[in-house]
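Dropping the structures in below, format is structure tokens.
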Structure 1
Amino acid sequence: MRLSLILGLALSLMTVGCGDDDTGVEDTGSPDAGDTGGEDTGGGGSAMVRLLHLSPDAPAVDIFLNGERSPLTGLAFPNGTPYAELPAGSYDVDIVPAGGEIGDSVLTVQDLALEADTMYSAAAIGTVAGDPALAALPIVDSAADLDAANIRVRAIHAAAAVGQVDIWNITDPAAPAALYEDVDFGVAGDALDVPAGAYTIGLDVDDDATPDVIFELPELAGGTVVNLYAVNDMEGNVFIQAALPDGTYARIDPTEAGSAMVRLLHIANDAPAVDIFINGERSPVTGFEFGETTPYVELDAGAYEIDIVPAGLELADSVFNIPSLALEANTSYSAAAIGTLAGDPAFSVLPIVDSGADLADGNIRVRAIHAASSVGQVDIWNITDTPAPLYEDVDFGVAGDALDVPAGAYTIGFDVDDDATPDVTFALPDLPAGTVVNLYAANEMDGTVFLIAALPDGTSARIDAE
């Protein structure tokens, strides 16, 4: 289910008031803007302007201002210039293949108005081939009213080979959030003020709420203003081009999404056999019956839409939908369908993280999960010569904390009437040190309670009451 994407993207980061030392990215250099030679067109004061060459099929170019070649020559994709000071006013800007004359202009921007005391980034986007057409996209770079603890982020879609996109903040995989939705080529999104820090950004190009390409942005200090230009090169390489305020540029390559391990458990006793749909497509998990578990399967990290459908039926027959199940890279999950279709308790899916991190030598890690729909609140006891409660007042649908205990065989009991006397007991097998086991309490339709022991190798075992 790994998503592949043949496209190229570049992101341009503009930081007001800090140099490249703050970004943690590799400097790739930039041409020297020098004296622009711009003509003062009136209005008083001056503006600060920088230019970016983000057209993948355009050659290196020279910039003409008001019909005259400026010192901005040989600007090649995907580089940019430093900020240059120009008198406020109106300018005609021509982009000419390097070494050519004004008559060879491939793009003319007439009456580009520059206001005094304002900073601009002007990007050449699109393609010389004409689909989408070569165009200039000027935007204002402003830190006005930006809280010192925040950064300001703006996304600009300049990826000529990519259609409409959604842009996600996936810094916390458990709570991914769409920053921008349905962004068309050539559109600059609204500026967003967010707390300073490092962010992971994902671009979703097929509107399935799963980012297809992911970028880890460096930690940015408070007061930073960041423009994110999505661009593609001719070879389909994916990277971030960082355009810094001192005129240098840097490249950041994308991160691999990584993968998660997931297994499923069917513990809803009145639900029929089911098929599992992922992102609208039927998965290999079909005819999945009560009491069964799947082995672990590998999925790309990210957010998934999950539907549970009666076996053999179609997506429209879904009885339960999870719109966004977030899976983090290098993490194992168990997701159990619990409850009842009858609705008391309600049908739901309970995901938990399976982790053996920091498990001491000689110990096992045990977690009890109350998934017995016909049983109310319970206490769970360790039955030894001196019985002791392991968990108290556990409600249906609750996963208890993981407990690390010495390896060995244990007997546990369930107290269903809060009288400190276990009403049903289960003998657990002798588990070797290092084992991580989830113990799901389940019940048949006739009320018979049993345990499903989900083991770390992806297998499971049924344990009946003594």
Structure 2
Amino acid sequence: MTQSPSSSITPPTPLTVTQLSRRIKAKLENDFSCVDVEGEISGWRPHSSGHMYFTLKDENSQISAIIFSFTLASLISSEPNLKSALKDGAKVKVRGSISLYSQRGTYSLIVKRIKLAGMGDLMAKFLELKSKLEAEGLFDASRKRPLPFLPKHIGIVTSEAGAVIHDMCHVFERRFPSVQIRLYPAQVQGADAPVSLIAGIKYFNSNPWADLIIVARGGGSFEDLFCFNDEALVREVASSIVPIISAVGHETDYTLCDFASDRRAGTPSIAAEIAVPDRAELISRLNDFSRRLSSSLRSKGDNIIQQLDYASDSLSKALNLVLERSNTKLNDLSRRLDLIFKSQRDSLASRFNNCQELLLRTLILAEQRAKTRLEAVTRELNLLSPYSVLERGYSLVTLPDGRVVKSVDRVAVDSDLAIKFADGAAQVKVNKVLKQ
């Protein structure tokens, strides 16, 4: 049987993944053993080892980069300004080589030299807006409000997915489990994030339920967190009626929301710790305060009792001294009064006797004068009295009612008259009336 030509060709032996990775690694490291690249730093993060991991990017692409600790130390030693200048958003020119990490099949740029080439576009926008809002006073410390010491209700504006909300709730449960939490699920990355975050802040401001708002998000690159630099969002944070804690990214990350908020927290978990006190610590402090207060009250009470005892003794001695002096003064005053009263009594008695004698002489003289006057008046009355006329032979005619008859016109025939003489009277009846 004739074999076909293809049946005589032996198929190639396949490479293992390790073999392929080694070939790629050798190719990359050989072809790109020394490259100069310009780009913008993003995700600048120190490692515990001292190595620095970051991303070098432009408008369309990015590549992972590493500066080993000994290289970074050498670069900073020769150019000290690099230490503060190397950060997210900085534009740099680097020289290095490409290396493949075979276990993961990823490649990185191993940086040997690095120089500043300018500021990144996002960082420029960040600083420009920061300068503008700062000039308006939006970040002034004077407009920041104090956080409530013990809020009952806390509104959280963050993503409902991920570890952030769970980590914060864990902290709340550990520190103060009775606090009530309400989540407003919002987008925390991308072009639509500012609108979503603003809606969450407005929700808790229009609803009087919340005592405190926390705007939170986990770590990320400078680009990932850039939505928290949106001008409308920053102004909404600054104008919030309810106090706001901004907790975006990690300790080294700063956004404009951090500057506009009433308090910045390095991480969402730190924000939860700032928001509520530690209940166990509060109880311990209250117990300690109670003990110190009781001890202080007992000490003050003992001190007051001692002072009262001392004051009582002093007062008793003072009263006794006052009483002794008062008795002495009273006795002296009594003696002086007795002398004064005796002198006054003798003087009044003498004056009374003199007045009595004077009054008696005055009464006698007045009695004599009155007697003499009475005799004179009596004589005058006797002279004027009609009865004295009767003694000279005249008589007095009166009507029955005692009225004196002074005219014949008052006498009528058959009327009764009384005629009074010096030694008696007679009743007569008129028989005839004669007029002259």
Structure 3
Amino acid sequence: MRRLRTLLPALLLACTLATRLTAAGTAIPDLSAQKARPPSDWLRQAVVYEAFPRAFSATGDFAGLTARLGELRELGVDVVWLMPIHPIGKKLRKGSIGSPYAVRDYYGIHPNYGGPKDLRALVTTAHRLGMKVILDVVLNHSAWDNPLIARHPEYYKRDASGQIVPPVADWTDVAGFNYASPGLRTYMITMLKHWVTEYGIDGYRCDVAGMVPVDFWNEARAALEKVKPDILMLAEASQPDLLLNAFDFDYAWPFHGALNDVLLQGKPATALQRSWEETRAKFPKGSVHLRISDNHDEARAVARFGIRGALAASVLMFTLDGVPLLYNGMEVGDATESGAPALFEPLPIFWQPKERPPLRELYRELIRVRKAHPAFQTNQVEWLANSRSDDVVSFRRVDAKDDFLVVINFSSRPVPVRVTVAPGAPYRALSFPGMGEPTSSDPTDLKLGTYEWRIFHRANAR
């Protein structure tokens, strides 16, 4: 999504409301009794890494990212999501270099990133390392200087006076597409096939997917599966009907909004469980959601929440159901995007920020634990009562072999807490890099420091 940070609260609300309205504004029926499109077996244990090529390396190109793909694989990344790689529009652009979500040529590659040979090298290297590559595609709008406006003005939305208009009033750097045009649909599907057949792309992250008609996405999915049966589709939306046929997973936007409410607005930690339960009640059975605490649409998590708060948020994302996201330097605590996001200005990642705990090692261990234990790869979460529910969340991830208990303090002050646990063998607190020894291995009598978290384990006796 290419919104400005100042629009975030309103647009998060819009994404939440999208669970009840289609792009056309019509009501969506209750889909909670239906089954979601079955995800590939590997998806629930996957980790997605969002890479902004112009910010990721000193050279700001594909080669700079390709050279470090081994680091991402060693970290535990399975899917590399490339933010839009196309030439950026200049007409009415925002900032000094414009947003990558204002696409000037859907078949082109931004000249600063390299050429076709460089993109193919990136994809080939990722595949050799066992990772998939997905492209960020913007099918809701284009730049004003995209040649489609002159060649096919019928592809665009118009106001009452016949003028082409942005899809949202504030998005003045882009023009909105009109999916009532059959020609536009054909053009977009042909373009999506192109990147798969010519470059070996494994799928797409689809920007503001809820603003594009669902029937188009269903049509596009069917066409892409004929080219690549295991195509991976991620919807930047929180809309139940998108997960019936078109998309493998979507954004947990409402949950992300609840996270901001807790850590920035002082809402009780119970808001997190409530948001999770509300989504579960609305979405098709088996739906998979992308869990995000950091992303390109707002200031970095370490800037919003502080380093300890950002870590607490990450632990929640990596231990809940769904698919966790790492964003572009998050693994070292990069905070260059401390104000407005880097969509409109050049803000390279600072890979060696001062006074950071061993974040890369900590993330690597979180990912290792998550991948090693199927209990973390199901869609089952058992929320547990505790004595400080306004500050602390506690839940279990359980399968036939393992019983994990996660306890996270979302308060800026230390708290004593007692978690109500099921009978069984004693829990053992797991160790993580930079965490130090736990003050207690007894979750029924814990003392958690500011934003402190603990993961406990015991063998399941069932």
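Summary table
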read-out	value
At a computed -9000 (helix-only ellipticity at 222 nm (-39500 (n - 2.57) for each DSSP H run of 4 or more, over all residues; to 500)), which of 1, 2, 3	3
Computed 76, 43, 25 for Cα extents along the principal axes in Å, for residues 72-295 alone - originating structure among 1, 2, 3	1
Label whose coordinates, when distance in nm of label points 7 Å out along Cα→Cβ at positions 136 and 408 is calculated, return 2.3 (choices 1, 2, 3)	3
At a computed 60, 22, 17 (semi-axes √(5λ) of the Cα gyration tensor in Å), which of 1, 2, 3	1
Which of 1, 2, 3 leads on relative contact order in percent (Cα under 8 Å, 6 or more apart), largest value	3
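Taken together, the values in this text are just the output of simple stated rules run on the coordinates, not laboratory data. As the structure is a prediction and not an experimental result, all values here were calculated from the model. Cβ atoms are built from the backbone, for glycine too; each structure is taken alone.
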